[in-house]
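Down below are the structures I want you to see.
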Structure P
Amino acid sequence: MIADLKAGEIDAAILWGPIGGYHHKQSEGALELAPLLHEEGAPRLFYRITMGIRQGELRWKRELNSILRRNKEEIDAILEDFGVPLVDDYGKVRVTSQ
């Protein structure tokens, strides 16, 4: 899809945010990114990515949540480095360092 877009075979492509953001960053400005954040109706096009654990493993759940909280800045930096568009809980694009 990206090759067809770059070659002019297609005029637009709809990709999942992390994939679209990555290719946008790799294109060094050759592709335009337009996050779909305010479309009317369902489904909402932004959501949290979650992890699942087996039911009843509360200690493991707390440990994972603690690891994620402690490493939030580093995780966000990795996502930003790959061009992943980050949005808040209300669908607003978060301002990044890039």
Structure Q
Amino acid sequence: MYKTSVRPVVTYACETWLLKENIKTKLRVFESKVLRRIYGPTKENDGTWLIKSNEELNRLTGNKNITNHIKAQRLAWFGYEHRMPDNSMVKKKYTSGHPH
């Protein structure tokens, strides 16, 4: 649910974002809160309930956190942009100001 519904909305157009450390932190905190709601607490043998740690959440998501997802999206966009025809508006904008 998270990877197909929540993350795409949160990371819409992330290829163009400037990822500063404070933004990364806010994104990771948001992601942890959402994942804790989705996965819920764990019931221990003694009957107590514990919220999942960040390590448990990373393991459940295969260590594919939101900042790694954004980095992968940016890299994919760069490859797409690089393969565009030289006369495309996006490529012209990208290469303007960059010496060949």
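Computed from the coordinates by the stated procedures, all read-outs in this text should not be read as laboratory data. Given the structure is predicted, the values throughout are model-derived calculations rather than measurements. Cβ atoms are built from the backbone, for glycine too; each structure is taken alone.
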The highest value of mean count of other Cβ atoms within 10 Å over residues 21-28 among the shown structures P, Q is in P
So Cα Rg over 2.2 N^0.38 Å, computed for just one structure, reads 1.32; which one of P, Q is that? P
Work out relative contact order in percent (Cα under 8 Å, 6 or more apart) for each of structures P, Q, then name the structure with the largest result. P
Which of P, Q yields -11500 for helix-only ellipticity at 222 nm (-39500 (n - 2.57) for each DSSP H run of 4 or more, over all residues; to 500), as computed? P
Taking distance in nm of label points 7 Å out along Cα→Cβ at positions 5 and 61 as the criterion, which structure among P, Q has the greatest value? P
Rg/Rh (Cα atoms, Kirkwood Rh), for residues 13-68 alone - highest-scoring structure of P, Q: P
